[in-house]
Structure I
Amino acid sequence: MQRKILVTSALPYANGPIHLGHMVEYIQTDIWVRFQRMQGNECYFVCADDSHGTPIMLRARKENISPEALIRRYQKEHERDFSDFHVRFNNYYTTHSEENRELSEYIYLQLKKNGHIHRRIVRQAYDAREQMFLPDRFVKGTCPRCKSEDQYGDSCEKCGATYTPSDLINAVSVLSGLTPEQRESEHLFVRLSNFSEMLQQWITDELAQKEAKNKLKEWFDVGLNDWDISRDAPYFGFKIPEEKNKYFYVWLDAPIGYMASFKNLCDRENLDFDAYWKDGENTELYNFIGKDILYFHTLFWPAMLHGAGFRKPTDIYTHGFLTVNGKKMSKSRGTFVMARTYLDHLNPEYLRYYYAVKLNDRIEDLDLNLEDFIQRINSDLVGKVVNIASRCAKFIERGYSGKLSSQLDDIELYEKFAGARESIAASYENRTFSRGMREIMALADQANQYINDQKPWVIVRDSSKKEKLHQVCTQGINLFRVLIFYLAPVLPQLSKLTAEFLNQSIDRLEQVDSPLLNHRISPYTHLMHRVSKKSVNAMVRDSKDTGSVEKQPEKATVSIDDFAKIDLRTARILEASDVDNSRKLIELKVDLGSETKRIFAGIKGHYQPEALVGRNVVIVANLAARKMKFGVSEGMVLAAGDDAGLWLLEPADDIAPGTPVSWNCKIKITNCQRSLQSTGICPRHNARSVVTRVARIMQMRFTPKKRTSIAVHQVANLRFRHWQDCFIKQK
């Protein structure tokens, strides 16, 4: 029986370009949708730009254009990127639409009518400098539950807790760096607790992913908070009906954008909107999302739908984040890759296949390892799959005028390939794409082994075996054909090129049940080229932030004498406090053992003052005092940083304040030289003692994440160059 399915992907925010992290979701969804269509199901795929909120308003103001102009520009860019990655929506729309306004107002009024809305005076973060109430994501601070720093004002990325900005510890405004004021405002709330029983039942009955159920259980154990759905002017969004200067919070109208996009499609193509959204209809609704928005889609979204009389999703499919080379995407490393940058250098189907190899039905992060990416594409797609066609097609073209034989050489082998359809289809259906790709490549190995065993390049030399050659090469072409059918949801462009080569459409998986015989094919042309490391490197190069650390030119070489002028010492922070009217500075009082110094450090937003007290740091102790409008700074604190954040260099706890990071060793150099002259060996400076001492003195670790860094023993190349001679002599 034909299934009727509506599928959505989470809405990209209309405030910036699409990157490869975003593409995980859209590729995953597109693969699943294409598979459903190849099964003969009626499957619609809709999406839209999330086009409301304070960030868009402020971005437009910064660019001196209207918010409408900004969102139109990004929608056009997003649609182009998706299209070039072969992501095919039935409709791609915007939340800034009349359909969305009407549906948002209707759902709100139904919730209000049914007693799910109430008013409450709240104390809200207000930026006095910017003269506006701050949205949740424009306030950062320490999570009230797990105490993780640098968390947004609505939810914690570490523990998943949800809260209001006023709950944050040491909150600061992202706009000004000032501590927000707390001002009162009347807001509208949805009584989410009214839906607790319904939500728990829906989660138990419908949600498939165990990780999602476990996370939701944590939230239910804590208790469901009322949901603030209003925002004060100025705000770019929809005004709330019957209210003055109140706007819908973007998370109310954003998921309703799924409905609005489909409504726009229905009006355009005369489809039945109610058949997919009316409660009780025999259709299916699936939302594909990232794990960072699980809370909104599994609590707020079904509650809104249920409270307004609409159907709830059949299931919510959640995926993890993308890392590149095992690390968080980074502009400085060139691994924060925009979709357009990738497309400028590489075939989009390479990435579609690599993601499919990594994706499964669990909420796990996946890693794009660039070396593995090159090897896998070249080995699997070019070396295994496409190679089958290239090895056989030339014989069919030259010896048989491009016409396939009327029978196969090994019908049992073909039936084995065709018989894999059910298990491969199950992998697609269950979103265990990685399992499906492994099975397909195992079949590709068998196809190549068959060709290696039959050796058509040897058979062609024996004119008496012309029919055998015809059947063997027809067998190879048919095995290749089956593989392409199985890969078609992942590689739509390759399947299109293959359809032109075979002179047969590739539309339904059931077509593999019968081989292609006594059929004329087109001359073979290259279907896919190998990935070059040069292209991948060029993509990485073009992705690097020109202002990042890695892009900065190296500074001029300094001599040992120049280096010796810098007095680096360990210090312990005694006091720390915010500097009023400064976006970056924290005032520190540090203990150097024999004295204390006052230092202004530009680390606000990365550290909270009270969290710094008692920590060891490294400072430039002999830096000339600098007079600032806030006071005199008597040194400099050392830190490491890139686009991912900033971390103070923290010596080991057992190093006393005032300990030099480098020390004068003129006498030791003399002793070393004397020993080297007489014995050729320095008795005091063997490799083991050097590394031990340098590691003890120089061992640094990044904070607050406590990630151990390397011991900075490279200083030996500067301050202790004579040790190198010692090592050489001892060897």
Structure II
Amino acid sequence: MPDITITQDKSIKEIAAQEAHLQDKVDIASKPSICERIYNLVTMQKRSLVLWLPVFIALGIGAYFSIHFEPPVSFSIVGVVASFFLLSCFYTTRERSYQGFIGWIISIAIFSFVLGFASAQLRVYISASPMLERDIRVTHVSGVVHSIENLDQEGARRVILNTLDIEDLSPDQTPKSIRIKFRDLGDVHVGDYIDFTAGLNAPSAPAIPGGFDFQRYAFFKGIGAFGFSYGRPEILKRHQPQGIEQHLGNIRQKIKARIERVLPQSNGVSILSTLMTGERSAINKDDMEAIRRSGLAHLLAISGLHVGMITAFIFFGVRLALACIAPLALNYPIKRYAALISMVGACAYVLIVGAAVPAIRALIMTFIVLFGVLLDRMPISMRLVAISASIILLFMPEVLLSASFQMSFSAVAGLVVFYEMSRNLWVRAYREAGFFRRVMIYFLGICVTTLVASIATAPFVLFHFQQLALHNSLLSNLIAVPVMSIAVMPSCVIAFLLMPLHLDAFFLQIAAHGIEIILYIAHDLSAWDHAVWTPPSYPLSALVLMVVAVMAVYLLTWPARLVSAPLILLAFAVMITHRSPDVLISSTGKTIAFSDEDGRLWVSSRRSERFTSDQWIKAAGQDIKDPGLWSGYTNKDNLLSCGELGCHLGLYDYQIAVSDHPSGLKEDCSRADIVIARYPMRKGRCTNAVSIDKYDLKDEGVYAIYLDQAHKRDPVIKTVAQSRGQRPWVIDTRYKP
């Protein structure tokens, strides 16, 4: 007889094992797959996904400008078609499965990236025009005046001309436009056809590898040469302005003439002309430097501040005027009428001041806000910033590389994010406050806005300009911004309206007095000790890491924002470990500089190539007013001696020879590790040294040499030509015998 108890125990154990096995299967089945986890992570960021569109467009544009060769047009066409096909495929599956949704998001990112790349290439194709390849000392030029700018010098003018005829150039070599400086322009107006003798220069290459590319800037501006006139031009034919650009240029010229006639002795004439016409070239250098050092440069860059002030003044002024008419106020939507009139006023102002990138960005955002007023909505959000950035990047992709675009959108994005997070606090405080507290809240808002905008733009300011206003910036903005918003800009609006009637003098004087107050504050605060921080330049890779980190903070939600922490740390690590060049050589060999153990840059001369040496000194974080010159170098550890045949420098156990005459070349080659010859040198003469001669400098541009301070190894050499590659805007300067 079997043991019933044992059998029952066995059955119970088997059932328990089966239940445990089934439970394991349930647990495994309940665990989310990798696709599900990614889906959950993405859906947490669902609201902010659209904000990444301009980021991926910018990445595509950046990829185009970073490569060293010009890709075939078919590459962009195939890329757009293929990415659009991929986008279409995942569109139908985005709601059916996790994989389909993830594929949909990835395909949007790929399409945005390719679209940015293609838009940059298309823009280059549209902008292509001849550029002067060699300097012409004397030539005969005739052309139509496109625009006229006043300069700081007394009576000097800077003129852009098109429809050109240049004596030494064939039609296919003639640039589309040139920019000429006239000391005596005479009675020339926009649209006139003039003739003169000039010296023309080709757009200059970067002053340092990886530095600002002036040739690329000129390429997209359509300016193929720069120069100066040897005398007053002859007016061959008086023309009426043709096209909207020439009409606007004529309007600007009349506005400037009116301001100078009404305010002949005012210190604020040049800045008032800047605010009303957008031309900054006539501002006194000392005033401009004081404004920068005091943190008030944003008051001169026509951007959201000015467009917003103009629009707000028109909107509330028109609404108040319409509200005073009872039949209109009671029977018609005067708020919408005010919004429409404000749109027209804002558009007219942006056209008059030249439609620069910050102004266009501000106009787009203003239009969207006013359109929201028409629909009884208030769309001030990061979506507004993203839409504006996407539009500008697709139509003008080259602005991604400009400081104005980067700083403008960084400041706006930072302010929008900050005030979205603290909106309820500000609204509650303003609602419960009396008149005095509301005034205090206004000034507190200026302080907070200045602080947030300064932090948001600091990486770009340091990267492009190597200087940052510190403690004086907050105080200067606290005084200057109210003066600008209460006195200057409203007076400018009224002056615009009354100028055709010649009733604008009183309001121009009010605006000029306000500007004089701002200038007084700028000069006073810029003189403070340690008012400006001037660190050495840092590499582009650090800026990119920092921008990605900031974008993660702006566009992601917790806990995804934590990804920004390691990116910021990595950016700081790149900045700290970055080394400046030990030796710099200009493209002509006339100017040479080296850095000592303390990081101070010493320049051979300031008599020639002043602009190049200024860029080197700024990149080293030094004051251009107090440059280190070889004649004043006394460090005995690094021996520097100069004679009739050249100079010899001992730097980190390296011997560097600068040869001025071939008779001393043999000795230089025998004892130096690096030989820099300011004349053509036959190849192979210096077998034991790194040799750089006149032809090398002409072919490669500025040289940057990095020495191994710990171990004496072969130096690392970077040149401007290596950093740029062969692109449509790069002028071939290779020696042509």
Structure III
Amino acid sequence: MSMLEVTRVSAEVGGNEVSFETGKLAKQASGSVVVRAGDTMVLCTATAGNDRDVDFLPLTVDVEERHYAAGKIPGSFFRREARAGEKATLTARMIDRPLRPLFPKGWHRETQLVSTPMSVDHVHPYDILAMNGASAALAISEIPVAKHVGSVRVGKLDGDFVVNPEEETHEELDLDLIVAGTDEAILMVEAGASGVSEQDILDALDIAHGEIKKLTAAMEELAQKVGKEKISVEAPQVDEELLSSIKGSHGAKLDEATQIQAKLERQDAIDAVEDEALEQYAPAGDDQEADRERRSEVKAAFGKLEKDTIRRRIAVDKKRPDGRASDEIRPIETEVDIAPRTHGSALFTRGETQIFSVVALGTTRMDMKVDNLGLQESKTFWHHYNFPPYSVGEAGFMRGPKRRDIGHGALAERALQPTIPDLDKFPYVTRVVSETLESNGSSSMGSVCASSMALQAAGVPVSAPVAGVAMGLIKEGDDYVVLTDIAGVEDHLGDMDFKVAGSSDGITALQMDIKITGVTMEILTDALEQARKGRLFILERMAESIDGPRGELSQYAPRITTIHIDPEKIGALIGKGGETIRSISEEFEAQIDVEDDGSVRVYAPTGQLVEACVAKIESITKEAEIGDRYTTGKVVKTTNFGAFVELTKGTDGLLHISNVKPGERVGAVEDVLSSGDEIDVTVVEIDKERGRIGLRLTEDPDVQGKSAEELAKVGTGDPGPPRRDGNRGRGGDRGGRGGDRGGRRERR
């Protein structure tokens, strides 16, 4: 095929054209497709490498974000892309999850799918295009994936469903649902929502599947035109005679072992039965290669017998491995305030899954910068998930979060996000971390529960508690059973992993992976309803430990308060060159942000420091009123008729000579007061026309115990001199908006 032999097909999805083009770029890959919508383009390649001697599918999926695609330069020190960010990782997982089950058994060649956004228009998100492009690249390659997978996003905006909504509307969506599937069935769902109903989810899935069929048809058209011949793969076969023999000799022991409720004990018992089978059917001989092949055959037969035994017992006999009913949730224990010096903590234990979640609050300057190809620039709420090896009784390397950890953390974050208050109501950034201490099924949903409790314990005014539950499905022929709160073995051997999180009012997050094609809408409806009941039950158990957000933050949490001042007073607060605001910050260990509209946000380590800092700011920016007391008024100048006293930065008042010593007549002000003295004074007169503030000593008997109305009648006792040059009574060169204001966001 020459450079000019380009093949292009397209489909109209959600009113927009999605095109697939091949033959121009990256022609040495097994399959290469450029998928495009609007001005967003993604290059997707599928490459088959060498055959590997492994018993698993060696599939790698990478999404390589390139900042140039959006006309950006990376924000890192080296100004180049480093490891994949969260958005790229989550997109790679969404490509992997629906495609992996479609690879044939026995395909052991190194396989890599790479998606590289080439151009991003911020109208059509690249994630959906990458998902479709990866399947299209497989479709035209020699890699034997028989089914094509189409992907769409369905949003609910202003009460209406929208297919592939524009990127700028994503923050406004009540439902953000990504669906992947074949022309026959849905395979994967990923969703975030603001509390939608189960029926909304079902309606959106129905709409999505109709659009998916258009995309898979376009992929089939492309494959018919330029697709390579598929490599034939012989699926490994289990020796039926050997399987029958093992079932006869060890089936009863295996059946007994698989019914042990404790996870580790069950695994040890099953391993012991397998060792007996290996010793009987694959004894050590002289030919090591033959021994290895025989052991592999016995292991494969034993694995199939184990799977068949557990699945049939669940689907046909309706008996789960741990003896629970299909809709029964394992015993739950909840507790808050586990770690005393944290801002909020909780422990959630469900069966053999245990999650410890911790909340840390910070100022808005600690927001998380987002450096990717999307429109979002920062985050003020995020959730992280950790899964150490000891949680499943193993020893292993701990080298940072894996893709699974990032995916589980993001799912819990989506579940909790709709309940987090806006910054104007709760001016903190919030980080939640979930530590998986034990795991036997759905630690991601356990982290939703523990984190919701920790947020409430921290005093974050969440709109509602959130709980999550994992559902499963075992289907044998026409017999099937939907399982609530699946354990690890039910997830591993089951046909569906269906995680649903939400409040009592509705769903906030959903993730579903389906491994078979026979999941009907009826089954999904049953699963959603069963999940709703399970979620409500878990919420009741959580409420036994904490039922709503606490009214106060932890004593160890930073305090943040927002006040509003007259914008004309911003200059007085900041001071010349920022001197005033810096001195306040140092005095109260505070950080102070000032906005043009007069909003002032104060951060300090304790509530006491915040209150003192706010009082100081108000004293500087507040207009003086009759009756106001200033205990540390500073004498800045004496004259033959009185003393000028600085009340706040830029605002002076006059203490008349007749009042410098109550009850006595003095010849000169300097006989009693000197510049620099601090005195306790009270405002008794406000003369706006003359720009004068009249003062009396607070100790003056004529002042003590008087109301503002009474003080106005007392007055200064003297009309005072004419207005002096500079008018320090109401600012002049010392107040108002004068002087060098320094920075608008001066900080400590």
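Taken together, the values in this text are just the output of simple stated rules run on the coordinates, not laboratory data. Predicted, not measured: the structure shown is a model, and the values here were computed from it. Cβ atoms are built from the backbone, for glycine too; each structure is taken alone.
Using helix-only ellipticity at 222 nm (-39500 (n - 2.57) for each DSSP H run of 4 or more, over all residues; to 500) as the calculated read-out, with -9500 as its value, let me know the right label among I, II, III.
The correct label is III.
Among the shown structures I, II, III, from which was the value -0.78, -1.29 of log10 I(q)/I(0) by the Debye sum over Cα atoms at q = 0.14, 0.25 Å⁻¹, for residues 171-274 alone calculated?
II
With distance in nm of label points 7 Å out along Cα→Cβ at positions 75 and 395 coming out at 4.1, pick the structure among I, II, III it was computed from.
Label of the source structure: III.
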